[in-house]
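Down below are the structures I want you to see.
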Structure 1
Amino acid sequence: MEKTLPFSLICLLLLSACTAPPASPWRYSVPEQPEAASGSTDKPGWAYARQAVAAANPLATDAGHQILRAGGSALDAAIAVQLVLGLVEPQSSGIGGGAFLLHFDGQKVTAHDGRETAPAGAKSDMFVGDNGKPLLFEDAVLSGHSVGVPGAMRMLEAVHRQHGVLPWAQLFAPAIALAEQGFKVSPRLHTLLQADPHLKNDTLALRFFYNAQGQAWPVGHVLRNPEYAHVLRRIASEGSFALHEGPVAQAIVQRTQAAPRPGSLSLQDLASYQPREREALCFDHIAQSRAYRICGFPPPSSGQIAIGQILGVLANTSAQGAEFADGLPSPDWLHRYTEASRLSFADRAQYVADPDFVRAPAGDWHSLLAPDYLRERSQLIGGQSMKVAIPGQPGGTPTSLAPMPAQAEYGTSHISVVDAQGRAVAMTTTIEAAFGSRRMVTTNPTRTGGFLLNNELTDFSFVPSDAQGRPVANRVEPGKRPRSSMSPTLVFDKATGQLVMSGGSPGGALIIHYTAKLLTGTLHWGLNAQQAVSLPNFGSLNGPTLLEAKRFPPSTADALKARGHEVREMDMTSGLQAIERTPQGWFGGADPRREGVVLGD
């Protein structure tokens, strides 16, 4: 984990964020780049009157802020942020991956699906070894089979046509300038590079991320990426065509078809990729006598359904004493929360997958959020932990599907933006595991750098069916989008329709718990966004009860164990970003566990 500088020093170093708006015509100004020690540190939260950007790296946040000051929309800013994140935080997201984006235009919320897809040649058993057993997770990740068709750039281009204000090419200026002039390696990037056992096995990545002795470039080393700049210039001038066809596409296919375990991704797969515009999945929620409308992403994301189920089940349980005291959730509340989580994750494993391939239970994903169903599920919570929950039958409809076995999930980054015109974005973006499939793409070996490809297809079930032959909803199928936990969230006041908050987090399956924590802390416990983000993490994936290490007193674990919980204390490195409305304007919070900041006006 890393430590960021206090806001006052960040503000001094990010000069562009603290000076008057630039004169027209706009030119991107490369900020001074802060260095910080590794670790975790408290963050103050940031208050602004008109507009704000929250992202996982100060350089990315600054790029979005400059775009807003140049007259760009929230969507424009999010694109600029994403492009810089792909450079300075390549372990988490990039043009070789995908994203889910929620957009609010001041009147309506839309959900834009840039999730990766399985190639046409994908096989349902491609993650099953010759011995008939699922591959080890790392073996699957490092294979060409793990790489899905990238979707982020084609999705962002489509949304820009609808909601962009500044020219498409202008949004690439920050990332191109930083790639050409160089950026200082951050503590988090250095730490992850040094710890990763596989990235060095890729010749291109070894040459770019490590020195001649095979050591990760140190914190503060100026790293230039001329190949990334070259690719971005092409996409800026030609659109996503430059990524999905031509030399860049050929390089992507070549890298996925390299050993070990070559994949089947083809030029046709890349050329034919299409993003989806979906209806946002929204539910009503009451907190402190106020009605909210919470909007998130529908399947293939499981995040919004799981969060809605957890909150809905909790609303039907009775507290025994305070829910939140002395800055921590109470053991009683944690018991009820993790029990609700088990119920939710049981349904998630049973039902949720790409809606183009799998029918929703009872024909409607809202069946999983129906008040009567959640009330029925809440009655399964007693004084002792159920340890492992079984899925329910929403709508009373039995299923012929098999539940997906537990499987590792990683990765991602989150961006939240609100602009002065009332538009907002919540976008969670990913290449899945840290550094994705560890396959770097370049169109010219004489240029150093490039971009990393995702391993998103390992979000599919490694086994296509159970011992009885029942298919798993989230099995591999050609053209299918793997189930995700990404949970970009927009919260509204139900009575007025006014935007209340934009938020989300990275963290694999734990994204669901991090985002639910944010909503609980702000809506139920009266915390501001920063306080809620900084709370200790907790949850359950329908197994042990998870507590963030060294953040809870021994008495909390003891109380849970007394109720039959198997408690595991572990690092839970969320990366929450959130911007909430206040009477004075906007207040942003960034996770102390990562390097993010919030900037605005």
Structure 2
Amino acid sequence: MQRKLAAILAIDVVGYSRLMSRDEQATLSALTRNLTSVFKPAVKAYRGRVVKLMGDGALVEFSSIQDATQCALALQSHAPTPVDALDEPLTFRIGLNVGDIIRQGGDIFGDGVNIAARLESMAPAGGIAISATAHANLTPQLAKEFTDIGPQTLKNIATPVSVLTWSPAPATAPPGEPRTERFKKASIVVLAFDNMSGDPDQEFFSDGISEDIITELSHFREFFVIARNTSFTYKGTPVRTQDVCADLGVRYLLEGSVRKSGNRVRVTAQLIEGATGAHIWAGRFDRDLDDIFAVQDEITQSIVAAVAPEAMNAETHRSRNKAETETNAWEKMLLGRWHIGRMNEDSIAKAQIYARDAIALDPGLSDAHSILALAKLHAMLHIWRPDTKAAIAEAVAHGQDAVRTDESDATAHSVLGMAYLFGRDFEKAPLHLRNALRLNPNLSNAHGVLAAYHGLSRDYDAARTSAIHATTLSPRDPYRAFWYGGHGIAAYLDRNYDRCIEICSEVLAEYPNYASALRQLAAAQAMKGQLEDAQDTMKRLLALMPGLTLTMVRDIVPIRYPDDHEHWLDGLRRAGMPQ
């Protein structure tokens, strides 16, 4: 038994089980050709020792991490080995590490080996994953080939390992075809949920949930969703997340299981990032099966409501970690959306810059036009722009551009509906909001803006229902305060001042500086005769928005009916807002 420091290369075939299930002989023949003509010559050229071959993979020992890395790059840069009779070549992923190993006979053991094997599993298809420890020993020329993806939790490794990756250049498009990015926007595959009940008759339920999730996610224009006929081809076949994502060219995978016992069902689901295998979200849902189809709908909606924002948060995080010169139109749009959600003057200005840059790169990106519309509305609402009517007119124009660019974009209709609402067009606003919900019934912001529409129209019950629905769909959404603002103004206009105070207090507990809630709270307190409290609330509001007057609020807040509008301004006047 010998102990020594070594560089370890672990290599594996992407999608090996699936290739074997399609054509064993062709796959084995291709693997043998690669082993003889590519793999072994490269290992020999860079002074490596093949420790063992493992069917679809191998473990190689090097005395130098430089040699190991150059060997890995040579292997991954070699022309792909075709698999005869199949429409795809062999693709490999490689993990590299430096560590203390134990050599016993011809084999090697130890954490250094284990980490290399775990790194291999998170390498991109056709790419390489290397530990930061190994990367630190590379020459500057080799080191710059890799991108830092940060600390990663590896299976059965006690502490997180900092990882860097190398990915192959995108394939050149065939003559006459434009080269497109593989991941222009968030892409996801939903696998058939596993039926864990042991009852084949329950297969319809697990398949039904998977199919419904695919359908509902497809309503979100932010996603490219793999069709059911493709994703279900993996059903019943043991697969790795990284293999499926690499095979289909998607970034995220959603998988789950269904277990039924008596009249109870448990559904679990997890959202995984394909390149790293990292779990982004996981959920468990236990329900009684009183109405199996209602349960199926409820669980589907709950999963979609969680998965959509979590995937978009992950996309935004990736974009923020990129240099601005490396971001494409889609990523610039995500950055603009992220800045919009921060709701401060500086971020609103940055959101507009990102949106315009995105449009310059891709004029057909409707979301970027929507961001410009939202930015104009936020600037108006917080009086960062005093020309209220001009700001609203610009918001309407940008909203129209968004819909004109893509009439099937639910978000574009939702934003245009919001712009029309502030423009006091109470006919067009609900028309576009309902168009948005027809295109995507799970679009939380459309339900939230409907809450505002109903609230400003003094329809308390409808405003409450829409606000609750929006928050159920997206419980961590930065627009929750706006949605509940519709609920609050409805309570005020309905003369239910106690309820208005309750709603505003709940909003302010989470968003202490939300101006709309402060306005409603001050007005409701004044109408209740709580003048001292109302004046204190008004002081908080005016400290946040110096120079705010009743005349400005008349232009900003689009109360639908004249009598209601005067009632609203009366409460603010009693609370001490300047004329």
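A short reminder: the numbers here are calculations on the coordinates, not readings from a lab. Source: prediction; values computed, not measured. Cβ atoms are built from the backbone, for glycine too; each structure is taken alone.
If relative contact order in percent (Cα under 8 Å, 6 or more apart) computes to 7, which of 1, 2 did it come from? Derived from the structure labelled 2. Structures 1, 2 were compared on distance in nm of label points 7 Å out along Cα→Cβ at positions 395 and 547, and the highest value belongs to 1.
One of 1, 2 was used to calculate Rg and Dmax of the Cα atoms in Å, giving 22.5, 68; which?
Working: 1: 22.5, 68; 2: 28.6, 91.
Checking each candidate, the match is 1.
For which of 1, 2 does mean count of other Cβ atoms within 10 Å over residues 75-82, calculated from the coordinates, equal 15.8?
Working: 1: 30.1; 2: 15.8.
Label of the source structure: 2.
Assign the value -16500, calculated as helix-only ellipticity at 222 nm (-39500 (n - 2.57) for each DSSP H run of 4 or more, over all residues; to 500), to the correct structure from 1, 2. Corresponding structure: 2.
1, 2: which one has FRET efficiency 1/(1 + (r/R0)^6) of positions 259 and 411 (r between Cβ atoms, R0 = 25 Å, to 0.05), as calculated, at 0.60? Computed on structure 1. Out of 1, 2, choose the structure whose coordinates give mean count of other Cβ atoms within 10 Å over residues 147-154 equal to 28.8 when calculated. It was calculated from structure 1.
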